[in-house]
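K.L.:
Following this line, the structures themselves.
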Structure P
Amino acid sequence: MRRPLLAALIFLAIGPVPGTWQRVPGEDFTQRVAARPLLHPGATAGPLRFVRGWRLVSPHTRFGGFSGLARLGPGRFQLVGDNGYWTRLTLADDGTVSDVRVAPLPTPDGQPRRKAMIDAEAMAVDPASGKSWIALEGIDQVWRLDAAMTHIEARRRMPGAQTWPANRGAEAMARLADGRTIVFSEDADDDPRGREALLFAGDPTASGPPPQRFLYDSAGRGQVSDAAALPDGRVLLIHRRLGLNPLFTTELAVVDPADIAAGAVVRAQTIGRVPRPLAENYEGAAVAMEDGRLFLWLVSDDNFNTWQRSLLVQFELTNLPPRRSDSKKAAR
């Protein structure tokens, strides 16, 4: 019953649903975005303190469907959607949006721009070079793009004994400070112990040793929708669980890469849940330190439905649980 029920909930979540309608693609490519403020000053839960947020709207036909997020600098963001379009914009403290660029991802020479080819589900950006890594679920690949997002420098199919299913493959990706890369599948393994994930020793698009395959046990939090490296070396995981009221529940947990080993079952520590007033289909996450404070940015996927929203929200992360290794040392 689990998979049929989940499939039904996903259908309801992403439509089309009777009584609703999806935006029909047109030919408006206006490079403009507006940010409408969200007023939820009391939306704080545990270590997640709501700072501010906006609903992003644009006349651009391909704007939306966001599944990946990177913070390029103060007020500067890069977003990628599962329709194969990326967006860069600058968001001022007063909500003014400028320097907007909405453009399609490049595709390999000679290959058609079909949905499976451009189904981007995760993104990581190197702050030093500006290069981007994009995980594409439909074709089971990771691409490395230049800083201008106009050229595919390298690409590689997910290695392993079996390829990941087109609709349950790469969903979350995090680049660690030491250059290693973790890619989590949405639900790529029937193993009851957890969902398959890969730890690469470096650039996942470069040739090198095969990645370590491990299983991630989400412990009922739902499916991983994105990941972001924390300053202390751990990885923040964003989980999406579908229900009825609210339709989307977003739970956050931290996992320690030190626990990863080939064939291991890895578990995380829950740190909190996005408060109910801000419930949405969050699929992109970015973490940044500012003036000694740790902030989390989340972006939601509106699935190009009129009844969903493209939200960009900021939380401060406070009082995170210590690493297990640090707790053991303190106990000695």
Structure Q
Amino acid sequence: MESILTTVLPVFGMIVLGYGFAKARIFDAAAGRGITLFVFNVAIPALLFKTVATMGPQQGAPWALWLAFFGGLAMTWVAAALVSRAVPSLDVSGGAAASMAAGFGNLALLGTPLALAHFGQQVAIPLGMILSIHAPVLWFTAMLHRALFQGSGSFSLSRTAKDLFRNLATNAIVLGLLAGSLWRFAGLGLHPVAGSMLEMLADASVPTALFALGVSLAGYSLKGSWSGMFTLIALKMVLMPILVFLMVRYVVSIPPLWAQVAVLFAAMPTGANAFVFSQRNEEAVAAVSGAITLGTALAALSASVLLYLMDAGMI
């Protein structure tokens, strides 16, 4: 249990630190966005490039991992759309905003630092595989979901597919994985100087991600629809990890560490992209905002329990 505390407390301590600095107006939203861009576009891609470029024989292909994680996510997505019909604050556009909030977890700024802090850089490969397609696939699905239920005729499948391809082609995390794979295939190795620089950037990814998350949380609120907020938290932090656990236990065969990463990622609270989608369409904004704020606070407890169960061999 002590190892869990030494993992979780520093992680959430950094989030609280960022939150406190933002509330004290030492850091503003623009500064937080700058740190977030550094994490997404530089630090995490550097970590993934270095890991892939220098790794040994591959443990497994991404298909089974994707099936487990996104299969559980898909079932959660459908459940959210159905449940949203009974919750007035979520019953908009077929529950697209609710499904996005129930499926889109905070993987980059919370899930990745937690996984790296507890398991080490050996989890960089499975987390990179999930991160590489997580945002583009969910944005595409959410836009399609909303358009189908609105029936406005403004949705273009070809245009959205092009946007998806463009997002993947310009996603720094995807590019980091591809570049690392090509570098490894070429057998070029890493010069000590380049290796040291990549190591420094990789080491910076965890604290900067957590601090940026704390700064961003200062801009969210708990005011609004409590029923919708608790519904989203239950779907995202309870139902989805259970479904992903069932997938990795009974449906697919993947390395145990990969399975733990999938379940941990599934249990992460709602991420900022869900709020962006909700705010952009002016649907379920209060519920999604509250789910992000309260869900992140609750994750300190839920992540501790989950990591304990993993260390005990129960997951």
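K.L.:
Upon calculation of distance in nm of label points 7 Å out along Cα→Cβ at positions 197 and 261 from the atomic coordinates, which of the structures P, Q produces 1.7?
P.N.:
Computed on structure P.
K.L.:
With FRET efficiency 1/(1 + (r/R0)^6) of positions 189 and 221 (r between Cβ atoms, R0 = 25 Å, to 0.05) derived from the coordinates and found to be 0.00, which of P, Q does the value describe?
P.N.:
Q
K.L.:
Moving on to the next point. As an exercise: relative contact order in percent (Cα under 8 Å, 6 or more apart), calculated from one structure in P, Q, equals 35. Which structure is it?
P.N.:
Label of the originating structure: Q.
K.L.:
Computing distance in nm of label points 7 Å out along Cα→Cβ at positions 253 and 269 gives 3.9 for which of P, Q?
P.N.:
This figure was derived from Q.
K.L.:
Determine which structure produced the value 0.95 for FRET efficiency 1/(1 + (r/R0)^6) of positions 181 and 285 (r between Cβ atoms, R0 = 25 Å, to 0.05), calculated from the coordinates; the candidates are P, Q.
P.N.:
It was calculated from structure P.
K.L.:
helix-only ellipticity at 222 nm (-39500 (n - 2.57) for each DSSP H run of 4 or more, over all residues; to 500) computed as -2000: which structure among P, Q?
P.N.:
P
K.L.:
If you work out distance in nm of label points 7 Å out along Cα→Cβ at positions 53 and 205 for P, Q, which one comes out largest?
P.N.:
The maximum falls on structure P.
The numbers here are math on the coordinates, done by the rules we state, and not lab data. What you see is a predicted model, and the numbers here were worked out from it, not measured in a lab. Cβ atoms are built from the backbone, for glycine too; each structure is taken alone.
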